[in-house]
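Scrolling down, you'll hit the structures one after another.
A short reminder: the numbers here are calculations on the coordinates, not readings from a lab. Keep in mind that what you see is a predicted model, and the values were worked out from it rather than measured.
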Structure P
Amino acid sequence: MSPGSRNRDIGPEADLLAKKENLRQRARILGAVRGFFLDHGYLEVETPYIVETPIPEAHIEYVETPRGVLHPSPEIYMKRLLSAGYDRIFQIARCFREGERGDRHIREFTLLEWYRTGIGYLELMDECEFMIRSVAKKLGLGRTLPRGGRALSLESPWERIPVTEAFERYSPMPAAEALERDRFDEMLGIHVEPCLGTDAPAFIYDYPASRASLSRLRAGDPSLCERFELYMGGLEIANGFSELTDPGEQRERFLRETDIRRASGLKVFPLPESFLRALENMPRSAGIALGLDRLVMVFRDCARIDDVVAFTPEDG
């Protein structure tokens with residue numbers, strides 16, 4: 001072995017040793033999260049990682065295998081469990097999305113998803129806040145976290161900001177104009193998101209109906225949807241909503257997403273018919289996906305996702 005190759009081999013191991021404490025604390029965080037849900041009547045479930053028909057999302061590049069697609073989220077199967085009569089379920093799952101790499105993104109990542117019947121998105125925001133504060137308390141982290149040179153207060157209640165108001169505060173154009181000019185995501189990502197949750201966690205909620213995804217439209221105002229996102233220290237942590245339970249409306253949304261994928265040159269998959277059939281029996285419910293890698297980043301005051309996972313795609 002040449003000296004050069006030896007140095008390359010030593011590099012990843014030295015990096016692993018440097019982040020040993022982060023990985024130790026990551027294990028404690030995941031354990032505390034799991035304990036919270038088990039203590040509050042949730043059933044931990046496991047669903048398939050390889051799916052034949054993923055949810056058609058316009059801008060996701062799926063990771064394909066000879067047997068199917070590695071799921072970008074366990075959402076489809078967890079909602080089928082709700083439709084079958086399960087009332088409180090959670091899962092800590094490895095998820096996969098091609099082409100996602102950066103300080104906050106990685107191709108293979110860990111999601112916490114939980115679903116509960118009989119509630120909507122407002123109650124789910126309450127539960128999300130309670131869960132994170134409970135985990136922080138369990139870990140002995142105190143009421144304030146260091147985050148990027150600032151103090152991030154976990155004191156309740158956390159701020160809740162309608163999306164339109166968040167745009168009024170931080171964007172150079174209002175949300176309606178950004179939508180009309182097809183610059184909503186640009187304005188949100190560049191101008192709004194970095195300003196959210198800098199001193200205390202913040203929820204933004206009531207997204208435009210065009211950003212509904214799988215969420216229910218708001219009762220009394222179908223121009224909005226019952227969806228929220230949580231930000232901590234300018235970092236998006238979670239995305240949740242009141243679940244859409246109308247299979248006809250969901251099919252129409254899937255078809256629109258499929259058309260966008262086709263026009264963008266992305267692979268088109270058949271619609272998830274088993275999921276659409278299950279929606280006919282799905283009760284009123286709400287669900288959320290929370291990025292556990294990012295939660296660890298916040299709890300450990302890390303700027304890069306690489307610092308809180310054992311191996312990155314570049315480690316071979």
Structure Q
Amino acid sequence: MPAQPLTLHEREEIRAGIERAESITVIADLLGRHRCTVSAEVARNGGRSTYRAVTAQARAVGQMTRPKAPTLVAFPALAIHVEARLRAKDSPMTISIELARGVYPDVTGTISHEAIYQAVYAHGRRGLPCGLHAGLHRRRRCRKRRVFGPPAPKAGPLGLFNLIGLRPPEADGRTVVGHFEGDLIVGSFNRSAIVTCFDRATRFVLLADLPEGHNADATLAALAELFDRVPERLRRTLTWDQGREMSSHHHLTKLVGIDVFFAEPHSPWQRPTNENGNGLIRRYVGKGTNLGVYTPADLRAIETRLNTMPRRVLGWDTAADRYDAAVAMTG
């Protein structure tokens with residue numbers, strides 16, 4: 001992208017810097033410009049000995065307003081060559097580079113790829129005929145708007161939410177029961193899903209079906225029903241990924257009294273208990289299948305199998321033993 005033109009104020013600063021016998025580099029640093037920009041400005045206006053800010057500004061304004069014929073209008077032979085190459089589905093970048101390298105000695109002149117793009121999307125007004133956009137890779141009829149600088153933040157479906165870094169430190173230690181990790185296991189064609197929640201300390205799993213889809217309202221209803229099975233004193237935190245199915249997380253906090261936290265985007269390792277546990281669940285439900293066929297009774301059977309299975313990570317205890325002991329101790 002070309003730099004913004006120098007202003008009259010900047011040209012006055014250049015003149016003052018020259019009078020102070022400062023180097024081009026020092027002047028450029030003071031202006032926040034590249035030294036080549038300042039060097040070219042001084043050179044094209046007579047050099048250090050004759051540089052005048054007002055004269056340089058007038059010259060720049062005149063250059064900007066002078067009539068300019070597009071390259072492909074001024075050089076019809078070049079336009080014919082570019083048109084033929086575009087119809088052969090060569091990219092503007094390839095055309096520009098090969099012209100610069102002299103690959104076609106019978107064609108005189110060079111042109112930048114940007115000038116070719118401008119002519120293509122001018123649809124007949126800059127030296128090329130209409131319709132050549134169809135030979136480009138993207139085949140867009142209009143150019144995609146270019147946005148420079150950092151993208152404007154977008155309002156996500158989750159609204160304001162707590163990132164995982166704000167979660168209580170006790171949740172990281174896996175010594176306190178009641179800190180859960182949750183997720184959806186999605187079925188074939190994204191048409192069915194199951195809610196999975198694992199306690200981080202005991203690996204105890206709770207499952208819920210989603211017979212009416214897995215949007216935000218359905219997920220909220222399923223989680224509210226799921227946490228009804230958890231004693232209130234053990235509803236401490238729930239960590240989820242930033243999926244839009246949790247856009248009603250504020251309502252979940254009000255309904256069941258659990259604090260909801262969200263992992264960083266694309267960071268499944270921040271929810272390792274759930275990710276590893278989902279792998280175990282997949283033994284029983286499989287990937288690429290219709291998860292809508294599993295009834296609440298089926299899910300309870302899977303829960304029972306996983307929660308009563310000796311686990312190496314628990315010293316060959318079962319998740320149910322650890323979880324039940326914690327429930328009894330807090331009773």
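Given a value of -0.87, -1.39 for log10 I(q)/I(0) by the Debye sum over Cα atoms at q = 0.12, 0.15 Å⁻¹, calculated from one of P, Q, which structure does it belong to? Source structure: P. Looking at relative contact order in percent (Cα under 8 Å, 6 or more apart) for structures P, Q, the greatest value goes to P. I have 1.40 for Cα Rg over 2.2 N^0.38 Å, for residues 242-297 alone, calculated from one of the structures P, Q. Which structure is it? Among P, Q, the structure yielding 1.40 for Cα Rg over 2.2 N^0.38 Å, for residues 242-297 alone is Q.
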